[in-house]
Structure P
Amino acid sequence: MDRKMPALIEKIGFDFSWSEEKVWALDLPVEEMAVADLEWHLDVPFLWTDGGYYDLKPIEVMENPETHEKEFRRTMDADLEYPLDIMFWKGRWLFLDGLHRLMKAKLLGHTKVKVRKVPPSAIPLIRK
């Protein structure tokens with residue numbers, strides 16, 4: 001099925017496709033970042049409902065776990081030992097991988113998370 005990217009996601013999201021496996025393979029330092037610096041992601045529909053397409057905000061999953069059981073389970077199963085992979089894009093840090101880990105960290109009351117900052121110069125290395 002050919003799906004049109006929502007305007008909001010086009011506006012703030014990446015303009016390239018990447019392989020998570022290629023991102024994970026990058027040799028980057030791990031550092032800590034405040035959850036508050038990343039929690040804007042929770043109010044953007046980066047998730048999908050069954051049959052939907054970028055139509056579910058992470059905060060909706062966090063506030064209504066019984067309604068979004070699959071995504072909530074995925075969130076609570078996320079392993080916080082792995083850092084979140086982010087890139088500075090269009091004026092803010094944006095996820096390449098780790099949204100569910102951020103959600104779990106926020107639900108558990110963490111104020112900091114481990115991140116790896118992927119430089120834009122790595123885009124050719126992580127493209128699909």
Structure Q
Amino acid sequence: MNKTIFCTGVFFGLLAVVIGAFGAHGLGSLVSVGEVDTFKTGVTYQMYHALFLLILASVRSISEENKKLVYYFIISGIVLFSFSIYLLATNSLTGFDFRAIGFITPIGGVLLILGWLLLGYRAYREFE
């Protein structure tokens with residue numbers, strides 16, 4: 001499981017760099033400054049949680065079962081939070097109104113929060 005968690009962290013980190021580069025160099029001429037800032041928020045949170053996964057994979061004092069649960073909360077949170085922000089920030093570029101699915105952004109945020117809380121709780125319970 002540690003290899004899967006680590007590789008997922010690498011994947012989401014790499015993707016954050018690629019998406020962030022697009023946001024920094026290609027998006028500015030297509031959308032408003034506010035939308036670029038919103039896009040950057042998604043990239044920032046994705047990168048934070050990619051690093052979170054790299055650290056989670058290296059923690060040896062938490063059981064694999066507990067890591068797996070935290071992992072699922074975090075990857076679900078990244079997808080729902082960051083990716084919905086990317087869609088919302090680029091809404092003006094498409095024919096689909098992504099604001100209709102905007103309700104999933106806070107759900108993703110809650111999943112990220114729950115992942116952090118669960119990690120803290122499990123670490124507290126399992127550390128000796």
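Derivation of every value follows stated rules applied to the coordinates shown; laboratory data play no part. Values in this document were obtained by computation on a predicted structure and should not be read as measured data. Cβ atoms are built from the backbone, for glycine too; each structure is taken alone.
Given a computed value of 0.75 for FRET efficiency 1/(1 + (r/R0)^6) of positions 28 and 84 (r between Cβ atoms, R0 = 25 Å, to 0.05), which structure among P, Q does it belong to? Spell out each step's value before the answer.
Working: P: 1.00; Q: 0.75.
That value comes from structure Q.
Looking at mean count of other Cβ atoms within 10 Å over residues 4-11, point out which structure of P, Q has the largest value. Don't jump to the answer; show the numbers that get you there.
Details: P: 11.0; Q: 16.9.
When mean count of other Cβ atoms within 10 Å over residues 4-11 is calculated for P, Q, structure Q comes out on top.
State the single structure among P, Q that was used to calculate mean count of other Cβ atoms within 10 Å over residues 76-83, giving 21.4. Spell out each step's value before the answer.
Details: P: 13.1; Q: 21.4.
For mean count of other Cβ atoms within 10 Å over residues 76-83, the value 21.4 is produced by structure Q.
Quick check for you: by mean count of other Cβ atoms within 10 Å over residues 12-19, which of P, Q is greatest? Don't jump to the answer; show the numbers that get you there.
Details: P: 13.2; Q: 17.4.
Largest value of mean count of other Cβ atoms within 10 Å over residues 12-19: Q.
By the measure mean count of other Cβ atoms within 10 Å over residues 68-75, tell me the structure among P, Q with the highest figure. Please list the in-between numbers first.
Numbers: P: 16.9; Q: 19.4.
Greatest value across P, Q: structure Q.
-7500 is what came out when helix-only ellipticity at 222 nm (-39500 (n - 2.57) for each DSSP H run of 4 or more, over all residues; to 500) was calculated for one structure; which of P, Q is it?
Working: P: -7500; Q: -27500.
The value was obtained from structure P.
Can you spot which of P, Q the value 22, 13, 8 was calculated from, given it is semi-axes √(5λ) of the Cα gyration tensor in Å, for residues 60-107 alone? Don't jump to the answer; show the numbers that get you there.
On the way: P: 22, 13, 8; Q: 32, 9, 6.
Clearly, the read-out refers to P.
Out of P, Q, which structure matches 33 when relative contact order in percent (Cα under 8 Å, 6 or more apart) is calculated?
Details: P: 33; Q: 29.
Derived from the structure labelled P.
Cα extents along the principal axes in Å was computed and gave 40, 37, 25; which structure, P, Q, did it come from?
Numbers: P: 40, 37, 25; Q: 53, 26, 19.
Derived from the structure labelled P.
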